[in-house]
Structure P
Amino acid sequence: MHISRREFMQLLAAASAAGFPLGTAACSNNKGGTAGDPYDTLDRFGNVHLLHYTDCHAQLKPVYFREPNVNLGVADMRNRPPHIVSEHFLKHYDIERDSIYAHAYTNLNFMEAAEQYGRVGGFAHLKTLINKLRDSRPNALLLDGGDTWGGGSGSALWTNAQDMVDAQKLLGIDVMTGHWEFTYGADRVEEVVNGDFADAGIDFVAQNVRDVDWGDRIFKPYVIREMNGVNVAVVGQAFPYTPIANPRWMVEQWSFGIRPDDMQETVNDARAEGAEIVVALSHNGMDVDIKMAGMVEGLDAIMGGHTHDAVPQPMPIERPDGGTCLVTNAGSNAKFVGVLDFDFRDGAIKDWEYRLVPVFAEMLPEDPAMATYIHNMRNSEVTWKGETFNMEEKLSEELAVTEDLLFRRGNFNGTFDQLICDGLIEYNDAQISFSPGFRWGTTVLPGMPITFEHVMDQTGLTYPEMTRNAFTGAQIKDILEDVADNLYNADPFYQQGGDMVRVGGLKYAIDPSASAGNRISEMELDGKKLDADKEYVVAGWASVQQSVPGGVGVDIWDGVADYLRSQDGNVRISDLNEPKVKGIGEDNLGYVPTTEDMYRRS
């Protein structure tokens, strides 16, 4: 196996993925270790260069972001990347514990490591890294995997995503696909694609979005760019379940889907037009991408997003034609840049290297132009729902001080979600609360003020109204079963990504390996078994229906902010309400139980 000689490859911090022969992949010369300045050497490999970031969720400023300690896979996905966490992750990728790379890729020792290494991401720091990579890689393409305009940002919401569109142009993206972009509505997406993007030479590609009535494609299915004498096609794959996971009425004339047959046809068309390398820019989620990679001939790589998986090495998948498709996923929150380099000679790919480069804000200076843009944009006034305000002033309001580490990511619950669930119950005088299992949302360290921006990081979307409804015990079980089947269906083509709905008040057990309709059991409220026929008051938010059932007329961020203000200073969550997990086996590499010392200092 080829081993990179570059010092820069320390950032990859991963040898070949155990159990998955990688052929000729770039690997680290060191097992974790730390470099004085790991960004000093950004050597070029090959002659075709793809830079990829995804799922930044409109985070323009550096943030803290904790990776999950629960990310279960079922069926063929069990104990396979990306369903490996914590110590298991370090062992699988041969990464040294307590290293900067262990902090980048896992949740281990998060509070102390975050204080040591600082924030991650931030577009001014990302821009600096992109510039360095481009300096050593002439004509490299910068691919944006979507979930860039939201959810999870006050300024993106209040500017109708213009803050992110302008940042993308300044960053210099070349090609993009989408998901949360569609929650701004079809008209707004087309306005940007045909206006800002067209003027800037940015291609928005999505082979799987079509007109409901006639079946015509809404966007370009692919684009071919010539790079150093090689024709490279980038095929777009937007999130296939947008009208199900998000409000259908926002894109009511568009149909979506995985459409692997159409993907094959699109790859064939690109090849017929002269493409020598074909790469998919996908928002399927990694498990879906892995399955699709094994169904499509002629596809060299899938650069994926949606599931926020920070995977140091590609998964090499055998195609039906006997070739190999490399499947990658580049994390979230502008925390990583995936770099895929091909050595293409004599009409064929001879070799390749991949690295997933962490973006440590303390180790990368700000790009001056991007930093100035972000500062000026955030300090401007906007008018939102009849109120005119300075965005920076509104976002910086301190609501309370957290005693706990507040995070979101994980299959079953996060401490920030627990805080939201607590607030939903108190604000709406409810018995039970549901909060969506979104994977976006930043992290707040113990002792830090919880600002209004932190609340918007967790809740900033275009359908935010809180709800209060009466559901029977049977209906509550049906809701939980439906979400569990989406998350743990044995066929990845029936998974929509995201995590389990967060639950306040209600206790329950879950068996991810069970069949549909039989995963949820042991439901209790206040120590009593839930009655299938009895009605319970349930608070929630983010209904995908245009006419919101049980809407209370208050946006979720206002409810959570009021709850935090009412705490009179410091706040800590109630006990973290995670379900009892059954049937996963003691050897499951995707599960490390959440313990109090992970989020609360003694």
Structure Q
Amino acid sequence: MNQTINLSISKKSAKAGDSIPHESAHLHVTGQATYIDDLPELENTMHLAVGFSSCAKGKISKLDLDAVRQADGVHAVFSAKDIDVENNWGPIVKDDPIFAEDQVEFYGQALFVVVADSYQQARQAVRLAKIEYLPETPILTIQDAIEKESWVLPPVEFSHGEVEQAFHNAAHHLSGAIELGGQEHFYLEGQISYAIPQENQSLKVYCSTQHPTEMQLLICHALGMNMHQVSVESRRMGGGFGGKESQSAQWACIASLAAQKTGRPCKLRLDRDDDMSATGKRHGFAYEWSVAFDDSGILQGLKVQLASNCGFSADLSGPVNERAICHIGNAYYLNAVELRNLRCKTNTVSNTAYRGFGGPQGMFVIENIIDDIARYLGCDPVEIRQRNFFAEQPGAGRDRMHYGAEVRDNVAPKLVAELLQSSDYAKRKQSIHTFNENNDIIKRGIALTPLMFGISFNAVHYNQAGALVYVYMDSTVSITHGGTEMGQGLYTKVRQVAAHELGLPIDSIRLIATDTSRVPNTSATAASSGADLNGKAVQNACIKIRERLAKLAAEISQSEAEQVQFENSIVTTANGHSWTFPDLVQRAYMARVQLWDSGVRTHLKCLYSHQ
């Protein structure tokens, strides 16, 4: 990380795949990168603070906000009764109220919002609320939920192969139980939305979100607006990790409600303590499993119950658990498997997307099972892993995942073999063994664990992206697309794609903030798909523009358009004519050649059935 980088060299790089600095690195280190809280505030901007529940479960017997309304600087206070259309922000199932009405379901649930001249005044006014509850016994753990059959979604049963026969015929059996805890996202920039009323009853919303279109859709759903009345913009986030895929919607809806009601710009920024208590985490899981295997440790049959702590509402728990089911085998062939998935409803904040989106929770249990088999047989766990890999060549058997997908391009066996050799695994293992024999307290270990992860969305309609590419008269280029930048370098990769396709230096290309009024119907930047989808959409648009320019160059030089080359800002024909890119762009403009275009990318081969 602490390296000196020659920015002048990286600015000239146009080759896709080159390692270059993040496109905003120099802005980050100099404090010039603009996040939502850095935007100049418009005159009469109001600041919001949310009042949260201090009860895990119960009925609201008293909600007295008179003192809150009379506090210094307070202009308005809004609660559930002030939402005229739909008090809900649930991304899939509409079971997630913006504000609790009569019942609270978890500690930290939003009850009301204060609109004031300053954030300090709003936060101080929140404390003046007089709230009383009739407490009820909360469900707080997965085991409590299972005992009470408390679900946010119905249990799912899945089976593949002859499971009972596999267990009956197997030489060995093991069983066990294990738990995996949740995890806080801890993005550096907390949840924040800045909603600005526009003319003709429309809204502009700046939101720190991975899914601008979903914010647009849910704001409209809550406030009774149409999507063409609301635009959502996100230039960059200070981290997301899944925590801003769906759960930024509640705060965007509250800010938009306040802006609509007051007619003034309204900013809602959660303090870290509120953010951590009121937003979801990675789903914790509890597993009960049984496995059947032969003398060499090859899996014959598997039974697993996966129970997840979803919190009080569905949020994204359905697809998270579905992905856990799909990843239960990781890189290993499962001939016979029986799964039961419980999506447990507890009186905790609704858990949500987190990096891996259920994949790690699926892989976790099978990796522990492999380790247990290795201990039982007295083998190195790496050997058991290698024996259970999918076949390297499709069509040879052992080449389909338990849910039917064919495994193609299986590099795991070769890759692991190379890693064992290049890492001196055997030598290091022996060294560790010697160390452990001579040390009673401090112990060392070594492990090698493969990973097979499904890129793209199980909800296949999300596997699409759009982009706009503009070439200006001075030959510089601006791009906007549907992906969001959260530090992962998506904008940097997209710039390189455009530079590569147009044969331009990287510094002649600028990325514009992701905005639903420019590129509509965007998919979430998630599922490891952002660069593939949006990069290809940008490439598609660039190719269209390049082909028009190539056609013009061919007409001028009386050569073939297919043989026109774009490289280092020079356009060259097969018969020796050449122009600078700016010169050809000027000629194209004068000839009324279209210098902008849209691009689209769809993953047509990504097929999945929930059945």
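Here mean count of other Cβ atoms within 10 Å over residues 294-301 is compared for structures P, Q. The highest value is that of P.
Tell me which of P, Q gives -7000 when you compute helix-only ellipticity at 222 nm (-39500 (n - 2.57) for each DSSP H run of 4 or more, over all residues; to 500). Answer for the origin of the read-out: P.
Going by mean count of other Cβ atoms within 10 Å over residues 78-85, which of structures P, Q comes out largest? If you can, show how the numbers build up before the last one.
Values: P: 22.4; Q: 15.8.
Comparing P, Q, the top value of mean count of other Cβ atoms within 10 Å over residues 78-85 belongs to P.
Here Rg and Dmax of the Cα atoms in Å was derived from just one of the structures P, Q, and that gives 27.9, 85; the source is Q.
When distance in nm of label points 7 Å out along Cα→Cβ at positions 102 and 462 is computed for each of P, Q, which one produces 3.5?
Details: P: 4.3; Q: 3.5.
Computed on structure Q.
Please state which of the structures P, Q yields 4.3 when distance in nm of label points 7 Å out along Cα→Cβ at positions 446 and 518 is computed from it. Let's see the in-between values first.
Working: P: 4.3; Q: 5.1.
Going label by label, the one that fits is P.
Bear in mind these aren't lab numbers, they're just calculated from the coordinates by the rules spelled out. Remember, predicted model here, so these are calculated numbers, not experimental data. Cβ atoms are built from the backbone, for glycine too; each structure is taken alone.
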